[in-house]
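The next part holds the structures, each set out as C-alpha cells.
Bear in mind these aren't lab numbers, they're just calculated from the coordinates by the rules spelled out. Bear in mind the structure is a predicted one, so any value in this text is a computation, not a measurement. Cβ atoms are built from the backbone, for glycine too; each structure is taken alone.
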Structure P
Amino acid sequence: MVKSEIVKILKKNHKKLNYSQISDLVDAIFSEISKSLIKNKAVELRNFGRYSIKTIKAKYNARNPRTNEIIYVPEKKKISFKMSKHLKEEINK
C-alpha cells in the first residue's frame, strides 16, 4: 500500500476533510515518527507495533565477495520494527 491509497481510504472514512488536508496529516505523522527515530527515541503505536533504532557494530574483517579483499565496514544504525501482540494475532488468523 502506498501513501496515495492511504489518503483515499481516509477520505472515504472522513468525508468532511479534503485530500490535501488528509495528505498533510499523513505527512506530518510520518515526519514526526522520522524525527523521533533520528533523535534515537523509540516510537510505539499501540495495537500496531514499536519502531526503534539499533546500532550495528563496525566490522574490521568483512570481505568483499567479488575480490575476497578484507574491508572495513563502519558502524551504522538501522530501524527495527516489532509488531504488537494484537497485530500478530490479526495477521495470523
Structure Q
Amino acid sequence: MKVTPWFVYIIQNEKGHYYTGITTDVERRFQEHSGNKKKGAKFFRSGAPVAMVFTKKFPNRSQASKFECSVKKLSRQEKILLITNKRMPAC
C-alpha cells in the first residue's frame, strides 16, 4: 500500500499577502490557484499568485492539517520568519 504524503504550503500573491493550504501535489495546486477559477481559492481573486514561498511535507493529512492550523494562526511577521527558516510554530 502506497502512502501519499501531504504538504502544507504558503503562496504569496502579487500584493504580498500569504495564503496557506494543504495538498498532496504542490505543483498542481499552484496551477489551480493560478488559472482555474473553480478549483482555485477565492483569496486569489484580489491578487494573482506569484510564488510558492514555503512547503513542508507530512506523512498524513492529519498532521498536515494540524500544522496548517498553527500556521494560519501566525501573524504576518511570524509567517515571514517561518518562510525564511528562522522559526517553526509549535503543533
Legend entry - At a computed 33 (relative contact order in percent (Cα under 8 Å, 6 or more apart)), which of P, Q: Q
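With FRET efficiency 1/(1 + (r/R0)^6) of positions 63 and 79 (r between Cβ atoms, R0 = 25 Å, to 0.05) coming out at 0.45, pick the structure among P, Q it was computed from.
Working: P: 0.45; Q: 0.85.
Structure of origin is P.
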Inset, instruction - Work out which structure the value 35, 35, 17 belongs to, where Cα extents along the principal axes in Å was derived from one of P, Q. - result: Q
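Of the structures labelled P, Q, which one yields -13000 when helix-only ellipticity at 222 nm (-39500 (n - 2.57) for each DSSP H run of 4 or more, over all residues; to 500) is computed from its coordinates? Provide the component values of the computation, followed by the final result.
Values: P: -13000; Q: -9500.
Comparing all candidates, it corresponds to P.
Figure out for me which of the structures P, Q the number 1.2 belongs to, where distance in nm of label points 7 Å out along Cα→Cβ at positions 23 and 71 was derived from the coordinates. It would help to have the intermediate numbers written out before the result.
Values: P: 3.9; Q: 1.2.
It traces back to Q.
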